[in-house]
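Trainee: Multiple structures follow.
Laboratory data are not the source of any read-out in this text; all were calculated from the coordinates shown. Being a predicted model, the structure only gives us computed values, none of them experimental. Cβ atoms are built from the backbone, for glycine too; each structure is taken alone.
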Structure 1
Amino acid sequence: MTPLSDIEADKNDILNILYQSEVKLTPQIFIKEIKSKFSLSSIEAKNVLHNLIYEQELSYHYLYGSTYIEQSFLKPVRVSNHFILKPPGFQSPVNQNNPNNIELIIELIIDQGISFGSGQHPTTQLCLQAIDYCFFDERMMSTKQQLIGADIGTGSGVLALAMCKAGIGSCNAYEIDPVSINEAKKNVALNHLAHKIVVVEDTIKESKNKYSILCANLRFPTLKSLSGLIFESLKKEGIAIISGVREWEKEKLINTYSKMGFKLCRQQDLKKWSAFVLVKKVC
């Protein structure tokens, strides 16, 4: 039996049971996995879970009458090389212990209570990592302050926030769900970006050659139907960050957007979801 003192050192392995799972885990299943991996008793495995809840590493999430274990966003969570999701009112210790640390950390303040779009879903994390890739890894965006972005189906507004905090001048965040519209406006205000982000209570309309970068975290049928509109709305060499696609749909997505006139620059998978960075070809 694994000593409990060793479990603390293996916290990342315990958390990875959840993070690498392709399906949501109930507390019972999560405890069962902990028992099996670390040869613990039921009581010991329950205590491990309770400690992770107490430390705000994990939280209970209620959905359609069932309880699941999810990553907690009650304290800052790093979701990419540069982006950290932070709840409102949390005093972040970022760089306080190392004032000479020149690493760029971008905090995105997201109010709790949003399940999809707050950073918990793999497609959201893939999009944030793709934004990180475009702005910082490959430096694909130049003269950022003069650029206009768009976020189709903005949800909590997190992707619009990320693009603006990375440096673009403004962003239109499109959304049709009334609850998400209110939450997006709230998060825009929390991040003091009302002067840069306009939450548009509608679907995206034809905007020929307007946007330099566009995010669309939607399901494949919608992404397929919007492919022409997305292409026409982007400037030449404009970037489309696309997510919401299951792994078995990605070839169809690539074929659809390639025929439209996009070049695939990056593709990444997480928990059987896929995301893409596509560039509008210059004709």
Structure 2
Amino acid sequence: MLEDVFSVPTRALIRQGGRACFYRLVNTSPLLIQVQSGTKIVMADDKALRLEAGAYGLLPDYRPLTMENIPKAPQKYQTLALPVPRQLFEDAYLSMGSIAVPSRPVPASAPNLPEEAAALFDYCCQPGNLTRLPAAIAKARLMELITWFALSGAVLGQCQSPRLEDRLRQMIESDTAFDWTLGQAARAFNMSEATLRRKLAAEKTGFSEILSDTRMNRALALIQTTTLPMAQVALEVGYDSPSQFSARFKERFGVNPRHVRSGPEHFERIGAEVERSGADMLPG
């Protein structure tokens, strides 16, 4: 039914126990979000967007973002995120006619979102609600929600020219546990390995870097949105060794993966060193 609209899960409930700052996070779909507990700070172009509990916002796709999630004791940090295909944003804005679309996609808040719009957001986030509808009706509901956000000031910026890196991220994200190789990627894009290396170098990146980064982004999402044991999270992103995975995660994000889920209290309880997230390095 809804496969025509969604290419990603209907919604994600993001929970985090320890304060942490994550650099260069890339969403492969625009996200409509509501911070339910704690504080979220999102940075792009050296500008910070601060969202407190109860606030709604919009996070763009394929834009490296710095995100700081700050729990407010005794509760964990919690955000509800609804991924929506970019095409629906473009269709909704076209139907609105007079909407001014920013030239660049940047995070945006939706202050004073009406109760009707908040109720629609909750409806769309409830598991099964949209999948029970005919695809055309589900699409209309999502476009209405996008319109409410736009009227409240949260407008998705224009789509940037698609990069090879973004296409490669999509391919890897489809199965992060798979043993991807440069040769497989080159064949998937109908080019030689040398051409793929050259094109990625022109984008100032490389295959191994994108593979590792996509896997770590996926691992972070699994830690924040599921209760999977860390050993299973490691397997889901292509690591047979939990210790190797933990080391790579800490190298990428600056914190131990267990700190993200359980917070510093967990480390104090077992007598380990409390991790410092480096979050204080960000302004605000």
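Trainee: For which of the structures 1, 2 does the calculation of Rg and Dmax of the Cα atoms in Å, for residues 40-191 alone return 17.1, 59?
Mentor: Label of the source structure: 1.
Trainee: Also, I was wondering about something else. Name the one structure among 1, 2 that helix-only ellipticity at 222 nm (-39500 (n - 2.57) for each DSSP H run of 4 or more, over all residues; to 500) of -12500 was derived from.
Mentor: Among 1, 2, the structure yielding -12500 for helix-only ellipticity at 222 nm (-39500 (n - 2.57) for each DSSP H run of 4 or more, over all residues; to 500) is 2.
Trainee: In addition: Say we calculate Cα Rg over 2.2 N^0.38 Å, for residues 32-87 alone for every structure; which of 1, 2 gives the highest result?
Mentor: When Cα Rg over 2.2 N^0.38 Å, for residues 32-87 alone is calculated for 1, 2, structure 1 comes out on top.
Trainee: Looking at relative contact order in percent (Cα under 8 Å, 6 or more apart), point out which structure of 1, 2 has the largest value.
Mentor: By relative contact order in percent (Cα under 8 Å, 6 or more apart), the leading structure of 1, 2 is 2.
Trainee: Say we calculate distance in nm of label points 7 Å out along Cα→Cβ at positions 168 and 240 for every structure; which of 1, 2 gives the highest result?
Mentor: Ranking 1, 2 on distance in nm of label points 7 Å out along Cα→Cβ at positions 168 and 240, first place is 2.
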